[in-house]
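Take a look at the structures listed below.
Derivation of every value follows stated rules applied to the coordinates shown; laboratory data play no part. Given the structure is predicted, the values throughout are model-derived calculations rather than measurements. Cβ atoms are built from the backbone, for glycine too; each structure is taken alone.
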Structure 1
Amino acid sequence: MAKLYYRYGTMQSNKSNQIITTHHQYTTQGKRCLAYSSRVDTRSGYKMIKSRIGLELMCEYITDNIYDEVHKTHMEEEVHAIVVDEAQFLSKNDVMRLSDIADYLDIPVICFGLKTDFRNQLFEGSRTLLELSDAVDELKTICQYCNKKATLNMRLLDDRPVNVGESILIGDEEYVPVCRKCYKERLELV
């Protein structure tokens, strides 16, 4: 039986590199692996997953018809796995359809994304993946300011931490991974 996986981490925890590597492992073995991302994150370009170390992977965007699209593709030529980037931006319905792919088409679905936003609140996609996934793995990195494990994302504005604003602000340099202690201490200075 195929599973729905969620691999989450903070900013700079190697998520995009991991998704590209996972895709590569399937395809170098001659197995078909489909890559998807959320329409929300366009910072790497149109239908592109790009890691900070320069690796790139073309992808498709998740649509409301993802189940039917994958089913049709799978009937034409077997699909061995699906990888999904920026899964935190998915809706609850998107995640439900991905779980249907694992359950009814017997295709493993491996989702990568953030767990929480810069205010430490769960994204809708993350919440649903944490609720429904068969396996949840944390991708780890270290705090920007100390040597502890980073568990939170801090948004910076003019190099100063902020904890107000829209939940989604697509960017890269605006965020740093931090531990809980540094998160609290730096926000107190604001």
Structure 2
Amino acid sequence: MSDGHSPCTCVICNDYGDRDRLDNFQLRTIVHITEYGWSVVLVHPDDTGPGWAYTIGLWHSHGAPELAMFGGDVYEMEESLNTLGRQTADGETPADGDRRDGIVRGQPAAFREVDPHWYDGLFGGAVAFYRRPPLPMLQVVWPNPDGLFPWQPGTDLPFRHSQPWLWLTPKQHARGVWTRRL
């Protein structure tokens, strides 16, 4: 669908000739998007690193950027992304550089545009759904308990590394748990 920014290339809007071969993840994603307007994908933490969550369908349903969160509890991130999805459906579309209050643990959230070089390694479900990235995507960055974002002076090193800095290219990003995903 999309709202005039550019045509939607997703598997709902376009028949790529493989609808009979979509897997359970893709079919469930389509059902969620059809019913709610978006789906939230949870990537659970494992031995290789922390978990993350991201949306699929905000671009299709509302012409809005997809959203991603990292480093927190996946169910808490899912709740935050669903809150932002409802706000987007109500016409409050976030943009790069925006901040919103009360999104993560009562704290504000900042929105940063994701560099497309991260898409294949971190957002495979969205890439498979839309088929032709890049698509607009924003990282929802959460602050520490003092309200400071990872890039602000006064944050400690473990907090600075708890969320990737996806507005940087992978080559500009510090090597670590997030760059190993590529």
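Points to keep in mind about this one:
- Given 17.2 for mean count of other Cβ atoms within 10 Å over residues 104-111, calculated: source structure among 1, 2: 2
- For mean count of other Cβ atoms within 10 Å over residues 16-23 computed as 9.8, the structure of 1, 2 it came from: 2
- When relative contact order in percent (Cα under 8 Å, 6 or more apart) is computed for each of 1, 2, the one that comes out at 28 is 1.
- FRET efficiency 1/(1 + (r/R0)^6) of positions 56 and 136 (r between Cβ atoms, R0 = 25 Å, to 0.05) derived as 0.40 - corresponding label from 1, 2: 1
- Calculating mean count of other Cβ atoms within 10 Å over residues 8-15 for structures 1, 2 picks out 1 as the one with the greatest value.
- Label whose coordinates, when mean count of other Cβ atoms within 10 Å over residues 96-103 is calculated, return 19.6 (choices 1, 2): 1
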